[in-house]
Structure I
Amino acid sequence: MKNKKLKKIVAGNIRTACKKNNVNSVELCKRSGKSPSSIARLMQAEAEPRLDMIEAVAGALDIDPWILFSDRMTEAMLTEERLPELARNFSKCSPDLKDSIMTYVAQMVELDKLRKKS
């Protein structure tokens with residue numbers, strides 16, 4: 001993943017998480033202990049997303065830091081309490097098992113869509 005793309009992903013995810021949690025940039029600065037200029041640069045995809053900054057921002061937003069790096073962050077990631085547990089367990093699986101799990105989940109999603117249409 002190119003660094004410029006990563007900056008945009010992180011910035012967009014921070015903005016989304018702030019909006020979801022009704023946190024403005026001033027409040028984010030207070031909660032994270034980071035300067036307004038640092039937060040502004042991060043939210044505008046101008047700053048490198050350093051780990052210490054990501055951890056502080058994620059802590060301020062009460063989410064796991066890895067979520068801010070996801071290029072497919074969803075609202076469910078911000079609200080689903082068991083997602084970190086799921087991610088930890090998934091990361092321990094073999095590549096073959098991960099493939100099987102992903103296939104199964106995709107099938108369950110399709111089944112759920114069909115049920116909702118009925």
Structure II
Amino acid sequence: MDESLKEKIKYEIRGMKFTKNFRSPTAEEWYIFLPSYTDPVTGGAAGKTIIHYNLYDTKQIFINTTIIFDDPCLHKSEQHQLVYALGDEIVNRLVGYADTLLSVHCGENSYNAEYKQ
């Protein structure tokens with residue numbers, strides 16, 4: 001990874017902001033704001049994260065996390081490393097250490113991942 005890409009990733013992660021909306025007792029919706037990217041229709045959040053908690057009993061929790069990036073600039077294949085770094089940071093900040101199935105929707109950069117404790 002070249003230095004300019006490393007700096008771009010650091011810049012976007014450092015400037016990442018969130019606003020939260022509760023959808024239900026077992027799900028949350030977060031809007032993701034990035035310094036260099038926006039929703040092309042509204043000019044607002046570059047994307048959103050939906051976190052759905054599957055509660056199996058009082059001790060076991062499994063989380064399904066969906067990230068949707070709306071800015072078409074992030075959909076280009078040359079942005080894959082940035083999208084992956086953003087997805088990883090979003091999971092770290094919003095979900096933490098819980099077992100998580102992640103689905104990222106971002107054009108050519110869409111991917112699925114599993115985070116396990």
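Quick note: the coordinates plus some simple rules give every number you see, no bench work behind them. All values reported here derive from a predicted model rather than from experimental measurement. Cβ atoms are built from the backbone, for glycine too; each structure is taken alone.
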With relative contact order in percent (Cα under 8 Å, 6 or more apart) computed per structure, which member of I, II shows the largest figure? I
Consider the structures I, II: one of them gives 3.8 for distance in nm of label points 7 Å out along Cα→Cβ at positions 4 and 20 as calculated from the coordinates. Say which. II
Answer label among I, II for the case where helix-only ellipticity at 222 nm (-39500 (n - 2.57) for each DSSP H run of 4 or more, over all residues; to 500), calculated from the coordinates, equals -7500: II
Rank structures I, II by mean projected area of the Cα convex hull in nm² and report only the one at the top, that is, the highest. I
